[in-house]
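**Student:** Each in structure tokens, the structures are laid out below.
Please treat every number below as a calculation from the coordinates, not as lab data. Fair warning: this is a prediction, and the values are worked out from it, not measured in the lab. Cβ atoms are built from the backbone, for glycine too; each structure is taken alone.
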Structure I
Amino acid sequence: MNNNHSKENSANNMWELLSRHGFHLRKSMGQNFLIDPNIPEKIARLSGIDGTCAVLEVGPGFGALTAALARVAKSVTALELDSRLLPILHETVGSLPNVEIVQGDILKQDFSKIAEEKMKGTSFHVCANLPYNITTPALTAIIDSGVFHTITVMVQREVARRICAQPGSSDYGAFTVYANYHTVPETLFDVPPSCFVPQPKVFSSVIFMKSRLKRLLAPEEEAMFFRVVKAAFAQRRKMLVNALFAAFSATHSKPDITQAVCKCGFDVTIRGEMLGTDDFITLSSMMAH
């Protein structure tokens, strides 16, 4: 069976399932369901998740990725916001012994508590097809929690490009530096709109983010690091010295900032978008002294 027939069959089965439960899509919830059966299998395979791993899946929909993860993981906690999907999930994956279905909002979770309950000697991972309308806050909440070993998520392709961008590129920004400070990200593959129902207007990408087990800076140094990063990109077309002075004028003179930039080995005319994460670490350390 070719992929188009496979997707068509999957879509028909999905509509039959949703119709039987009286379910109607809500655009406000950013619901786009995968109908290509190959994609969940590929995500589960490339995530590196195995029988030693506990997985938190965010937004399981009707359980396509949940089932694929259950085949490889020790346990899967499927967190779904839409209560109307719970009976569908109980039908599709509820009988799997290593799957627990939980209703909840990703933005209101105590991840440390979940990790405490679910890990039990295993490593903790996130795998998700994140709704487009909450991608950045959801990803930020997941990363900030610091409890996940890896994060494998499907996001809009433009978001993936921002996260994996290189210094100097148009996609590179403060969120890139934030993501790279906490994780080592890479793009695994792109997913076309035709793999979803309803079809989104943009391509998606699956990204893999390996958490840095050791913090790059002490907590008290991180505050200065992120202040510097925020300042550098707040006025990204300005020279770095001027952008920093706009944010630090209350505590740093312009000559002091110029000296700090030059001591790092950067040209005085450099823009912040040219600095990598390690460069920002060096600069924030210089700015702190």
Structure II
Amino acid sequence: MISILIPIYNYDVFPLVSELHKQCLASKIDFEILCQDDASNQFLNENQKINSIENCSFSINNSNLGRGKNINFLAEKAIFEWLLIMDCDTFPTQDDFIQNYISQTYKEGQKVIFGGIKYLKEKPGTKQLLRWVYGNARETIPVEKRNSNPNATALTSNLLIKKEVFLSNPFDESITKYGYEDLVFLSDLKKKGIIVKHIDNPTYHLGLETSQEFLDKTKTALENLKLINKNNSLDGAESKILRTHFFLKRIYLVSFVSFLFKKTRRKIEKNLISQNPSLLLFDCFKLGYFCSLKN
């Protein structure tokens, strides 16, 4: 019936696996939960306990594969017709999380289903504010709005997909660094006429990076986007950054934006790691950094 795939990097997933296992048993379905650590160095002993749970397994890669290739590897190992891809730092918001997805598999024509993402209401400390503010504003989207632009608003942190569809459209394994692998994957599905169905079945995103770590990951992601764009792996229309950069290029303003970013970067970063981070400034940071790369 369902194979749950959890790629891991430096995270204790035993509580998540225990909850999913309990819900699968309650749903009385055939299932397996496959967890694969991508050569990290934390929580290995904690995660080894997963092997003691029926129908669950935990393994460790000898070398770092990258998130996409790690998921591809898990999908090849999976034995059931449906794959539920979950990030290791997520957790179901409700007790009928698995049953909600199972009910979707009986509907004709269903191929890819995204349940959504939420963040805890409690405001974190200042060091983690940027990730929390960004997640609440840009990732916690009502199901009606998500369905209006389905592939662009989905994420692969909580995604149910038919195995045959995934194996025919795996993650691009040339993308080994963090960033935009989801967008490329979902954009490729859209090009082939495979549209994501959105439902209200969210998980919490629990693993909040510090604001500085999130900024560093954003820079890595934008560097990744530059390579993806160079390799024509993504339609420019699917990315707001690429669309805006293309417009600036047409009116010969890329160099100016890059210059302006270098002059104001320190002040912008100071705001973003403060107790009152501005998402407008975060957008300016992303565009400015990308323009400086392209320039």
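**Student:** Ranked by mean count of other Cβ atoms within 10 Å over residues 40-47, which of I, II sits at the highest value?
**Tutor:** Working: I: 19.1; II: 14.1.
Looking at the calculated values, the largest one is I.
**Student:** Same structure again: If you work out distance in nm of label points 7 Å out along Cα→Cβ at positions 32 and 96 for I, II, which one comes out largest?
**Tutor:** Result for distance in nm of label points 7 Å out along Cα→Cβ at positions 32 and 96 over I, II: largest is II.
**Student:** Cα Rg over 2.2 N^0.38 Å computed as 1.14: which structure among I, II? Mind dumping the intermediate values first?
**Tutor:** Numbers: I: 1.14; II: 1.02.
Of the options listed, only I reproduces it.
**Student:** So, one more: For structures I, II, which has the highest computed value of mean count of other Cβ atoms within 10 Å over residues 72-79?
**Tutor:** Top value of mean count of other Cβ atoms within 10 Å over residues 72-79, among I, II, belongs to structure I.
**Student:** With distance in nm of label points 7 Å out along Cα→Cβ at positions 160 and 192 derived from the coordinates and found to be 1.4, which of I, II does the value describe?
**Tutor:** Of the options listed, only I reproduces it.
**Student:** I've got another one for you. Going by relative contact order in percent (Cα under 8 Å, 6 or more apart), which of structures I, II comes out largest?
**Tutor:** Comparing I, II, the top value of relative contact order in percent (Cα under 8 Å, 6 or more apart) belongs to II.
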